[in-house]
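Novice: What follows is a set of structures to go through.
FYI, it's all coordinate maths here, none of it is from the lab. It should be emphasised that the depicted structure is a prediction, and the values quoted were computed from it without experimental measurement. Cβ atoms are built from the backbone, for glycine too; each structure is taken alone.
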Structure 1
Amino acid sequence: MTEQVTVQGVGRVEARPDTALVELGAEGRGESVEAALSIASRAITAMAGALREQGLDENDLRTQGPSTYTMTDDAGRVNAYVCSFQLTARVTDTARAGELLGRCVTQAGDAGRVHGVTFVVSERAEHQRQARMLAVADARARAEQLAELVGRSLGRATKVTETGSGGGPPRPMHKAMSLSMESAPDVEAGVEQVSVSVEVTWVFAD
């Protein structure tokens, strides 16, 4: 009989997300690149301005773009140009995510787009520490049961490996749509599960 036992343990802790990532965009369409760019630029500038008015600063905002492409008819002739920008806002007051989203698209008008809202846990260290403790305790309980089943007693641990850690999936809210301030939804952060997996080897004491 082998003189050691190796088991896996899992620890899970629920964490309340403390940050909302609001993914916005602006899209302009025109008969020229300049016209499309002008429409999209005004809309994305209006969105960023609305967020700054609500207390967000440059560190909370990230703009990407412009991205342009053409639209053609059945004969392959260009009949419109489309220009788009993307804007990501980091909102630390998650309860205001829906409100800020609504303010942005109201300011942007029909050129505004909503790509989604994702809630995240920005400070995970303490939650991971707790999950790690639970994972080791889970592994020990499994090892003690196995040792008892084969008539042995558990000794010291000789090896421990953290095999994985992670959280729950992102929570997308909406995708590529237009909203008004009145139609902006209430969005709930819910909870995210922070998990840690370990593999521990013990030798038998007797």
Structure 2
Amino acid sequence: MKLSPSLLSADFGRLAEEIRAVEGAATYLHFDVMDGHFVPNLTFGPPVVNALRRHTAIPFDIHLMIDRPATYAPRFQVGPEDVITFHVEAADPPDEVIRTVRKLGCQVGISLRPGTALEEIVPYLDRVDWVLVMSVEPGFGGQEFIPEALDRIRELRRLIGDRPITIAVDGGINAGNVRQVVEAGAEVIIAGSAIYGKGDPAAAARALIAAC
């Protein structure tokens, strides 16, 4: 299991410090980019994410919950180990977004809302590196895990077959359910409030890993 702490639940006034607190446990750092249109919330954008580059060597996992991912993806500074994930429900055609992100030299991820059928992303599985399963409705942190997500993860694993695609899961994951999520087929666990909602983020991150 690889851990990607979500900075959405961190203290925005101390982001560099919050990143350093989890460096010993994190494989990626997760950034929820929201535009107030695709989801009813606004968060950080390219200037903030790019500014944090000089504070860590951990790869970035950038989740675009925005209507126009093809327009804004090129504004992020990314490298081969980073991932930019977009939603199949976004306004931009998935084919266009995949081409745009691939040209940036990073990995390409695709995601979908809990109510969107997995079949919607099947046509794109041969061209992406990640699939992000949302186990809450995207837009806000601190929500409870949707149990039906476990069946979706198992079904996604079946649909992926032998393709070299990473399954990431985001939403409501904590020490009480993380093992179930990993056993269902998740390889990257994204957690926000379970890490940054605690007094000691480093200890909380280690506890999630130990719970597996």
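Novice: Comparing 1, 2, where is relative contact order in percent (Cα under 8 Å, 6 or more apart) highest? Each step should come with its number before you reach the end.
Specialist: Values: 1: 36; 2: 21.
Ranking 1, 2 on relative contact order in percent (Cα under 8 Å, 6 or more apart), first place is 1.
Novice: Moving on to the next point. Upon calculation of volume of the Cα convex hull per residue in Å³ from the atomic coordinates, which of the structures 1, 2 produces 174?
Specialist: On the way: 1: 174; 2: 106.
Answer for the origin of the read-out: 1.
Novice: When FRET efficiency 1/(1 + (r/R0)^6) of positions 11 and 35 (r between Cβ atoms, R0 = 35 Å, to 0.05) is calculated, the result is 0.95; to which of the structures 1, 2 does this value belong?
Specialist: On the way: 1: 0.05; 2: 0.95.
Of the structures listed, the value fits 2.
Novice: Could you figure out which one of 1, 2 the value 18.8 for mean count of other Cβ atoms within 10 Å over residues 67-74 was computed from?
Specialist: Of the options listed, only 2 reproduces it.
Novice: Of structures 1, 2, which gives -9500 when helix-only ellipticity at 222 nm (-39500 (n - 2.57) for each DSSP H run of 4 or more, over all residues; to 500) is computed from the coordinates? Don't skip to the end; give the middle numbers.
Specialist: Details: 1: -9500; 2: -7500.
Label of the source structure: 1.
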